[in-house]
Structure formats: C-alpha cells, structure tokens
1. Here helix-only ellipticity at 222 nm (-39500 (n - 2.57) for each DSSP H run of 4 or more, over all residues; to 500) has been calculated and equals -26000, so which of P, Q, R was it run on?
2. Which structure, out of P, Q, R, was distance in nm of label points 7 Å out along Cα→Cβ at positions 118 and 182 calculated from, if the result is 1.6?
3. Assuming 66, 30, 19 is semi-axes √(5λ) of the Cα gyration tensor in Å as calculated from a single structure, say which of P, Q, R it is.
4. If distance in nm of label points 7 Å out along Cα→Cβ at positions 126 and 198 comes out at 1.5 when worked out from the coordinates, which of P, Q, R was used?
5. Looking at structures P, Q, R, which one was mean count of other Cβ atoms within 10 Å over residues 214-221 calculated from, given that it came out as 17.2?
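Coordinate-derived values only; no laboratory data. For clarity, every value in this text was computed on a predicted model and none was experimentally measured. Cβ atoms are built from the backbone, for glycine too; each structure is taken alone.
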Structure P
Amino acid sequence: MSWPIIRMGIIGAGLAFERLHYPAYLELKDRYQVVAVCDREEKKARFWVEKLGLGEEAAYTDYREMLQRPDLDAVDIMVPIPANFTVVEDVIGAWAGRSGKAVLCEKPLAPDYEQAEAFLALAERSGIPIMVAENYRFEEEIDGLRRLVVEEKVGRTVYFLQNRVACFPCAMTKDDFARTEWRQHPAYPGGTLLDVGVHDLAALRYIFGPIERLHAFGRRQGDDFSPYAAVSVNLRFRSGVIGQFSFYDAGREPHRPLVGLRIFGTAGEIYLEERDAGIIHVDHNDDRHEEIRYTPRRGYYHELVEFHRALMEKRPFTVTPATAFGDVKAVFAILRSIERGEAVPVEEAKSPAKVGAGS
C-alpha cells in the first residue's frame with residue numbers, strides 16, 4: 001500500500017532519537033521523511049543531517065527557527081523531562097492557527113504536577129493534534145496482556161503482582177540513558193520513578209483501567225538519581241482489581257525466573273517474566289498451559305504507525321495528553337502517599353468499570 005508521507009522535524013537528537021525513534025523511522029520510509037533536525041549541540045544536528053542526506057540548512061540549534069519551515073507537517077520532541085512542556089508550549093504557540101500540523105512528544109508530560117495540568121489545558125485548547133509517545137502502550141506484550149484480561153482468558157481478574165527492577169547504578173557508567181547528567185541529578189520529583197516507573201504505571205493502567213486509590217511506601221536513599229531505593233505500592237483500580245507494584249531502581253534481581261508480572265484470575269494465572277522474554281505464559285486451573293509469543297521492543301515502531309494512521313484517518317490519537325496525564329498523576333500520587341504515610345485518591349471514582357476499559 002502506498003501511504004502519504006509525513007514530513008517530520010526532530011527536536012532533540014540524543015539517545016532517544018538515535019536508539020529508539022530513528023530505527024522505527026528507517027522501517028517506515030514509506031510513511032515518514034525526516035526533513036530537519038534540531039539539537040542544542042550543533043555537532044549532533046549536523047551529524048544527523050549528514051547521515052540523513054539533508055543539506056546543511058536542515059540543521060538547527062534553535063527549534064523556533066526550524067518551526068518556520070513550510071515543509072514541516074509534524075515534529076517529534078525528544079528533550080529532557082524538565083524541558084518537555086516548555087518545548088511543546090513553544091511549538092503550539094508557533095503553529096497556532098495553522099492547519100495540518102501535529103506533535104509527537106516523549107513522556108512524561110512534565111516535571112511536576114502543575115506543568116502537567118498546564119500541558120493538558122494547552123492540548124485541549126490548541127486545536128493541534130498531540131500524541132504522547134508512551135511506548136509501553138504500544139508494546140506487543142502489553143497489548144497481549146490487556147487482551148487476555150479483557151477476554152477473561154483466566155477468568156475474572158482478581159489481583160496482580162509486579163516487581164520491576166531497573167538498576168540505575170548498574171547503567172550509570174555504561175553507554176546508556178543513565179549516563180546523562182540530567183538523569184543522574186534530576187530537577188524533578190521522583191527521579192527514576194517519573195522517568196522509568198511511569199512506563200510500568202502506564203502499562204498497568206492500559207491493562208486494568210484507571211487507578212482509583214493507592215497506598216505507597218518508599219525506602220529512602222542518599223543518591224541523587226532517586227529519593228527512594230525502592231517503592232512498594234498497593235493499588236485499587238476502578239474495575240475492582242487490586243494489586244501490588246514494586247519498583248527497585250537501586251539494585252539487581254539476580255535470581256531467575258524473575259518475579260515479573262503475575263495476573264491472578266478466578267480460573268488461572270498469566271505470567272510475563274520480563275519485557276524481553278518473548279513469551280506470555282497462561283496457566284489454567286485445570287492444568288492446561290499456553291504460551292503466547294510476541295516480538296519484544298516493537299513499541300516505537302507501533303506508535304509511529306499509530307501516529308501516521310490517526311492523522312491519515314483524521315481521528316484522535318489513542319494516547320492523548322489526557323491519557324498521559326493519568327500516568328503522571330499516578331506517579332505524583334505515589335510520592336504524595338509516601339510523604340503523608342497514608343492512602344491517597346488518584347482518579348475520581350466513578351461507577352465500576354470493566355477490567356481493561358478506559359485509560
């Protein structure tokens with residue numbers, strides 16, 4: 001099938017572009033063309049325009065200048081968390097009143113609750129389509145888990161356990177995302193919980209629906225990258241599902257198999273050891289066992305497919321700023337619960353929802 005090409009401008013040519021988005025653009029040459037690259041480091045911008053076969057005039061250090069190009073259909077924003085809202089606000093301001101423009105931006109929406117609210121308000125009044133690139137909502141394993149829950153593959157979901165280990169100190173000295181200064185000394189609350197843990201919370205909300213209430217505890221530490229070495233959270237969803245989410249960012253889980261994500265239903269259990277496992281295990285109470293295979297780490301590809309398809313079909317994105325606002329609200333609720341030492345509300349309670357419904 002022949003698709004109309006979307007001409008993209010890149011804002012932020014760091015690791016997220018190099019390792020996550022760029023490979024997906026390569027696969028989708030029939031739908032996307034990168035026409036300009038902006039990075040505050042001129043060397044990076046020039047490297048990418050040369051690699052992409054663009055002229056020197058396609059390299060920018062000021063995205064405001066790049067936004068004046070008449071050949072831009074959309075921008076892909078991949079900047080540090082503290083700058084995310086500011087850059088989106090500038091883009092929306094520059095493109096106000098101009099039709100045919102769209103924005104793809106990285107999660108989380110903003111570095112604090114107030115800016116996240118401002119982001120949501122900006123998105124609602126701008127008239128420019130904005131999609132948040134929360135890749136976990138497009139990963140094949142997460143979509144598979146949601147489908148199994150909605151279809152009640154192991155009966156009605158009762159509760160879940162998830163233990164997520166993301167050893168930040170292990171990655172700080174490697175050629176990895178943890179090497180970046182702004183992640184090692186974050187200027188936003190929660191540190192790695194807002195940067196990494198938000199993915200897991202987004203996935204849980206995608207699988208089980210909105211979170212009604214939670215109660216969290218944190219093990220304090222002195223390292224800058226996160227105020228807590230570990231966080232343990234009890235959650236209750238509007239659907240009635242309850243569960244425990246543990247996030248350990250200061251160490252490793254050497255034992256195999258990993259705790260992973262275990263979903264318990266009235267007729268069995270669903271188990272995903274880790275993102276890269278490639279297999280979702282489904283065990284039924286009558287001793288039947290199923291293995292559902294998937295291709296790991298395809299979220300960036302699928303989110304670009306969705307971005308393109310939604311624009312071509314002139315329909316809303318599946319991951320809107322409102323959806324992503326719910327994800328960051330969960331993070332800030334966890335921090336608030338730890339500080340207060342009590343359970344806190346997350347999203348306004350409504351009538352009971354079907355498991356897997358809503359966002």
Structure Q
Amino acid sequence: MNRKQQKVIEYLLEENQILKQQFESTGKKLRLDNHQRRNLAKRGKAMGWAQLQKYATLVRPETILGWHRKLIALKYTGKRVVKTDRQERMEVIRELCVKFAEENMGWGYGRIQGALSNLGYKVSMTTVGNILRAKGIIPSPERGKQSNWKTFVRSHMDVMSVADFFTVEVWTLRGLVRYHVFFVMNLAKRQVEIVHIGCQLNGAVMSQLARNMTDSYDGCLKAARFFVCDHDPLYTKEFRQILTNAGVEVIQTRVGCPQQNGYAESFVSAIKRECIDHMIFFSEKSLRKAVGQYIEHFHQERNHQGLDNLIPFPNSPQVQSQSGLIVKSERRAVRKRVRLGGLLNYYHHEEKEVGEAA
C-alpha cells in the first residue's frame with residue numbers, strides 16, 4: 001500500500017468519525033437496511049478481524065462479523081433470498097395496486113396513485129401502469145366495461161334478494177310425495193324467509209306468491225330492487241311481470257351457472273346437509289316444523305363465515321376474545337340449546353342472575 005492509498009484511508013476514517021459524532025450529538029442512531037448490512041458484512045469478512053479493528057469506525061467489528069454469520073446461516077436454510085427494505089416495500093405496493101384495480105373497476109392509474117399516497121406510498125403513475133400491465137390488468141375504461149358478476153352482487157347486497165327451490169320426499173297416507181320448498185334470502189342480512197311449502201306448485205300458485213312477496217306492508221321484497229333466480233320454468237312470465245310492476249328487477253342467471261346464485265345454492269346445501277338428509281318425514285307438519293326450526297337456528301345460532309363468522313340475529317350478545325383463555329373468576333357454566341332432538345345444537349354461557357355483578 002503506497003502513501004496515496006494510506007492518505008485516502010485516513011481521510012475516509014476521519015470522515016466516518018465525524019459522521020458518527022454528528023449522529024451521537026443529535027441523539028440519532030445509525031440505521032442500516034438489509035442491503036447495506038450485507039455489503040458491510042461481505043467486505044468486513046474479506047478484510048479480517050485485525051483490519052476491522054483498525055479501520056471500522058461506524059460499526060463495531062463484532063457487529064459486522066455477526067451480520068456475516070447470519071447471512072451464511074440464511075444461505076443454508078429455506079430463506080435463500082435476502083430481500084431489501086425497498087424490495088419488500090415494492091411487494092406491498094404491487095399487492096395494493098392489484099387489489100385496488102380489481103375492487104374498483106373505474107379507477108385509473110392516477111386514482112390508484114392517489115390511494116397509495118393516502119397510505120404513505122409515493123409512486124408514479126408509470127410505475128402503477130407497469131405493475132398492472134405485468135399482471136395482465138387492462139386500463140380503467142376497458143376494465144370498467146368488464147365488471148364481473150361478483151362485483152355487481154357485492155355492490156348491491158343491500159337491495160338484492162335471491163331465491164331458489166329444493167325438494168323433500170315426505171311419506172303420507174298416499175305414499176311418498178315430493179314437496180317443494182321455496183325460499184327468498186336477503187343478501188345483506190342473510191335473512192331467509194320460507195315463502196311456500198307444498199306439493200302443489202304451478203303458475204297460479206307462483207303468481208299469488210309473487211303478489212305476497214311484493215306486498216307493501218309485509219312482503220319480503222318490499223325493500224328489494226333486484227331479484228336473482230335461475231331459469232326454472234316455475235318462474236313464469238306472469239310471475240316475473242308482477243315483480244317488475246312492483247319495481248323489482250328480475251335477474252335470471254345463465255343456464256348451467258349455479259355459482260351465479262351461489263348464496264341460495266349454499267343455503268340449500270347447508271339445510272340438506274345439516275338437517276333434511278338426517279330425517280324421515282311422515283307428514284307435511286313434520287317437514288314444516290323441521291324447516292322452521294332450522295331457519296331459527298340459521299338466524300339466531302349459526303355462525304356465518306360470510307359475515308366474519310358472526311351470527312346474523314343472535315339472542316344474546318356475542319363474546320369476542322382474542323385469546324381462548326378465560327379468567328377463573330369469569331368462568332360460567334356452558335349450556336346447550338337443543339333443536340330437533342340434538343340434530344342442531346347451540347352452546348352458550350349460562351345467563352347471569354339479576355343483581356349479579358357484570
């Protein structure tokens with residue numbers, strides 16, 4: 001090492017010492033990101049312990065070699081890629097850009113840039129455009145024209161009701177009779193109303209049911225704007241016309257696409273799986289009782305994953321706890337509410353007596 005190189009080293013050491021004193025005088029700590037630590041560890045290991053003790057000023061030699069040991073350990077684990085803070089930040093920005101574009105069909109690059117700015121991420125519109133194009137997401141004018149069914153349903157849940165039929169075999173004095181159960185569900189509240197249970201279901205009956213459903217006083221569609229159903233022949237032209245005259249737009253799903261009426265299909269699957277398939281009915285009365293009991297259970301006792309695992313209309317306040325631990329002094333007996341002979345169960349704490357401390 002010649003004299004010029006030694007002078008350069010001495011100058012850099014003095015410069016680093018001044019920077020360190022500046023940090024200490026202001027009370028600030030030197031903060032290095034993963035990329036900077038990796039570079040220091042790589043060069044520090046190459047210098048060796050003796051040289052580090054002589055030239056390291058900003059960070060102690062022990063710290064630099066400790067960083068190097070961690071990097072070597074990561075090399076032989078599943079975490080082979082060491083991401084820098086900038087790379088991790090860009091991953092978050094990419095996820096948010098795609099999320100905003102998919103959930104807001106009318107948002108252009110500028111609007112997404114503004115939403116990111118609200119969250120503290122400063123990026124250019126060019127960056128937003130590059131991210132969306134890489135994910136195969138088209139610009140907002142064309143994307144807005146391709147609004148999917150899922151987005152439409154979510155944005156109109158408050159004024160949308162869905163309907164469907166399911167059949168149940170009932171033993172009667174005349175033998176095995178097929179009964180139809182017709183229900184309507186309010187999507188926002190997950191409130192189900194059984195409109196009709198009977199073995200006779202034709203155009204005249206459906207027309208009367210349509211008038212009952214659109215009644216301005218107690219009709220289940222009095223606050224609905226959209227009525228979603230499939231192409232079952234029972235939804236006759238007269239039935240649809242009565243709903244349309246009452247201000248309810250009838251939307252029939254595409255043939256062979258039951259997922260478009262997924263909420264109704266999910267309810268049919270649930271009531272059959274949890275109730276109907278486990279019972280044998282010997283009269284219409286027993287069927288009505290079972291369906292009525294399940295609807296009460298569905299509204300008041302059953303947790304719904306689509307509602308953040310809450311109960312739509314609970315009889316008692318739901319207890320939310322971040323841990324499964326209960327303080328000994330707060331423990332109360334757990335009671336079971338039984339429906340249909342134990343087919344439907346609901347577990348809850350014993351009610352506190354009047355005057356008992358809360």
Structure R
Amino acid sequence: MSYLLLTIPLLAAALAFVMIPLIRKLALGTGLVDLPNSRKVHQKAVPLVGGIAVFLASNLAMLVAYFFEPSVKEIESHFILALVLLAVGIIDDHRDLSALLKLGIQLVLAHFVFMAGIRIDSFYGFFGVYELAPWIQYGITLLVIAGVVNAFNLMDGIDGLAAAMAIVAMSAFTVIAFITSQLVLALVFLAFIGSLIVFLFYNFSTDKKIFMGDAGSLVLGFILVVSAIQLLQKADAHPRMNLVLISVVAVLLLPVLDSIRVFRQRIKAGKSPFAPDKTHLHHLVLSLGMKHCIATITIVGISLLHVVVGYVIQLVAGPTVALLAMVLLYIVTLSLLTQTVVVRSGKKELEKITAAQD
C-alpha cells in the first residue's frame with residue numbers, strides 16, 4: 001500500500017493533465033460552458049468540465065490501485081453514489097435544474113449512505129451529547145450531508161476556491177486517515193489532491209481556462225462529508241479522538257457557516273434561499289479589490305485560522321468551547337470584512353464627488 005500512496009496521486013495528476021484539454025474541446029463543441037452575465041467577471045464562455053475531469057482522473061487512478069490493493073473495493077459504493085451526483089451536476093450545468101430537485105436527489109443519496117452504515121451516531125461530546133437515538137441519527141445524517149454538499153457548491157464562486165478548499169480539507173483528512181489507519185481513504189484523498197492540483201493550473205489559465213462546474217463542486221462536497229463521517233466513526237475509540245473531531249469540523253465549518261448566513265439573509269429579505277446573489281464571503285473579499293487568486297488564498301487562510309483556533313482551544317477547553325470559538329471567529333472576520341467594504345465604498349463615492357466638483 002505504501003508505494004500506492006505515492007504513485008496513485010501522480011497517476012491521477014497525469015491523467016487529469018491529459019484528459020482536461022480533450023474534455024475542454026468537447027465542452028466547447030457541445031455548449032457545456034458558463035456564459036458571461038451581470039453576476040460574472042469573465043467575458044467569454046468557459047468550459048464547465050473541471051469537475052468531470054477531476055472525478056474521472058481520480059477514479060481511474062483508484063481503479064488501477066484496485067489491481068494492486070483489492071481493499072480499494074471498500075469505496076465502491078462511494079463511487080456509484082458520487083457518479084449519480086456527477087450526472088446531476090452535469091445536467092444542472094447544461095440546463096439549470098430546480099434547486100428543490102437537486103436537494104431531493106441529495107437527500108435520497110444521503111439515505112443510501114445512511115443505509116450503508118455511514119451515519120452520525122454521536123455528537124462526540126459537543127454540548128455534552130454523545131449517543132443519539134436512531135431517528136435522530138437518520139435526520140442529522142441527511143441534514144449534514146445535504147447541507148455540506150450545498151455549502152461546498154455555493155463556495156465555488158471564484159477561480160480556485162472550491163479546489164483549494166478541497167485540497168486543504170483532503171490534506172487534513174489524509175493526516176487523520178494515517179493516524180487512524182484508514183489507508184484506503186487516504187489513497188482516495190491523495191488521488192483527488194493530485195487531480196485537483198492540475199485542475200488549478202487550468203482554472204487560473206488565461207487561454208485554456210476551465211471551471212469546476214456544479215458537477216465538480218457537488219461531488220467534492222459529497223466525498224468530503226461522507227468521508228468525514230467515516231473518519232469520525234472509525235476514530236471513535238481512538239486516543240486522539242478530540243484532534244480528529246475538531247479537525248474534521250474545522251475544515252468544513254467555514255462554507256457551512258457562510259451558507260447559513262446567506263440563506264438567512266435571503267429568507268429575511270423575502271427571497272428564495274436558493275436565489276443567486278453576490279453576498280457570499282468570496283464576494284466580500286473580492287469587494288476589497290483583490291484578484292481571484294489572492295482572494296482564494298485569503299479565504300483559505302481564514303479557513304486554516306479556524307482550524308488552528310479550534311485545535312488550540314480544544315486542547316485546553318474541550319470541543320464545545322472550540323466550536324463556539326470558531327463560530328465567534330467567523331462572526332468577527334465577517335464583521336471586519338463588511339466594515340472594510342463599507343469604508344472602501346464610501347471612499348470611492350467621495351472620490352467620485354470630489355472629481356465631479358473639480
């Protein structure tokens with residue numbers, strides 16, 4: 001297995017590098033592209049095939065791994081369910097499916113995940129709660145899976161962000177998988193990291209640009225949340241369980257908190273929670289005048305800060321206080337960003353008035 005942990009991510013990267021130009025041409029010919037509009041900054045159609053390429057490259061690499069390590073078959077159900085979500089994402093990228101239909105499909109897939117034994121059966125001490133009743137396990141599992149999938153999908157609003165956040169999360173999960181001896185999951189994470197790094201090269205390109213697409217962000221969110229639940233289940237009796245717990249929660253927390261905030265604002269304004277707007281965290285960061293690359297690095301940095309704060313505080317005060325501290329950090333960060341944007345906008349208006357007077 002040890003040699004596979006090095007060769008499989010390299011193979012996934014090589015496959016992605018070969019496949020992306022081919023799939024990109026196919027997308028341009030079939031109209032699977034993101035067209036420019038008032039909400040977007042790109043000026044020409046961009047292929048929405050990054051997620052397809054990442055998924056295919058990673059899973060083809062895992063198929064090769066299967067011939068050397070049969071235990072890879074353990075993740076077969078993950079592949080099938082993720083493939084369904086990939087198909088839904090491709091259709092959505094091409095035709096814009098209804099948000100409720102997509103949510104319904106996500107809940108059905110979450111049901112099958114639960115029936116496969118991958119479930120949230122404990123709060124692991126958060127707020128003093130441990131074991132959960134079966135009906136609560138079912139409801140929480142479906143809610144968390146659908147919630148994280150949608151939150152990750154909504155984070156995919158600027159170049160590199162979804163891929164970079166996935167790389168950070170999967171890197172953390174790889175460490176946890178090693179600590180808890182879940183090497184097959186570690187292999188999955190490394191394969192995706194390899195293909196995602198190549199995707200970033202094309203995503204930031206000027207002449208060969210591609211986007212992740214809903215197909216990619218939905219699948220990445222699904223793989224992250226399902227594997228996170230598995231990591232927690234397997235680490236339940238591990239002596240470093242608190243480290244595993246806070247790490248898993250911390251890397252997924254930022255997109256979830258931001259989605260909750262945006263949904264709340266939309267509902268409060270009398271709009272559909274799924275109505276698109278420009279109020280996400282990445283929109284606030286872009287309002288500071290940053291380029292997409294710098295904005296992505298900034299948001300990834302904010303996410304890593306949440307991980308560090310959560311880890312340090314759980315060492316001295318336990319997971320509940322650590323969770324509350326991370327939520328507070330998000331609120332403070334959001335407030336600072338909002339105030340900075342307001343001040344920056346005020347300065348621009350003042351400059352316009354001054355220029356008009358001159």
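1. On the way: P: -9000; Q: -14000; R: -26000.
Derived from R, not from the others.
2. Values: P: 1.6; Q: 4.4; R: 0.9.
Derived from P, not from the others.
3. Q
4. Only one of P, Q, R returns 1.5 for distance in nm of label points 7 Å out along Cα→Cβ at positions 126 and 198, namely P.
5. P
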